[in-house]
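What follows are several structures.
Throughout, read-outs are computed from the coordinates displayed, never taken from laboratory work. Keep in mind it's a predicted model, so treat the numbers as computed, not measured. Cβ atoms are built from the backbone, for glycine too; each structure is taken alone.
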Structure I
Amino acid sequence: MADDIMLNDALWVIVNTITEKIKFLYNHEMTYYNWPNWVQAILLFEKSVVPCDDLMYFTEELYILAKKLVKECRGHNFKVEYYQRDKNGKKANLWIQDLSNNAKSVQNWIHKYENLKKK
């Protein structure tokens, strides 16, 4: 029994740490040289939360955060541009990252959460 308690405590620490890191990325002010923070946050969510089917990962806080991330992604048409400026101030070395699959993965997680809440 004590082992279960220690396991659950450890799992909650992991879930809370992941939640805080995603929130920090999403809410933290971006610097000029970084990827946009919402991009980093949705990628971290997809890699660290979506694969976990344990009920501990289906928290209201993560649900709200996931909805914000998908909304932000949708607001940018599921794309983000990376580029440099040439000496004339025009975009150079343009690279567009498509995040539609990442957002879809998080959206599927949202649907799982909503279905679990209904039960």
Structure II
Amino acid sequence: MPTLQITAVSSEDYPLVVVVNSTGEVMGWGEWSQDPYNGQPGDALRVADTLTDGYAVYGYLSADNRVATTSGHTAVYVSPWVGPNLPENHTYDMTICAQRNGLKITCKSHPVTS
């Protein structure tokens, strides 16, 4: 099983958590959309699986039962945005995990704002 690393890379308005394997390849990512922009919803989460390696990417928000996953889909796959709106200016934890056979292998949480 390869060593996995999850890194948070973000600007103030665009939180992104990236999953990287031991060879430095990006396996997937999770992102947060705080405000509606260019057709994408606000207060929404989505994840992507960018490598055909048997792993899935799973993301969830501490606020509610909002979950995005690539499980059951073939890479390269980007999940739909998962919303809906939340009360403004609250901070939540977005957690992104590498998952295999339904088990979370490693996870990273990153604060996001509604």
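Things to note:
- Comparing distance in nm of label points 7 Å out along Cα→Cβ at positions 51 and 75 across structures I, II, the highest value is found for I.
- Source structure (of I, II) for mean count of other Cβ atoms within 10 Å over residues 35-42, computed value 11.6: II
- Parent structure of the calculated result 0, given that helix-only ellipticity at 222 nm (-39500 (n - 2.57) for each DSSP H run of 4 or more, over all residues; to 500) is the read-out and I, II the choices: II
- Which of I, II yields 41, 25, 23 [Cα extents along the principal axes in Å, calculated]: II
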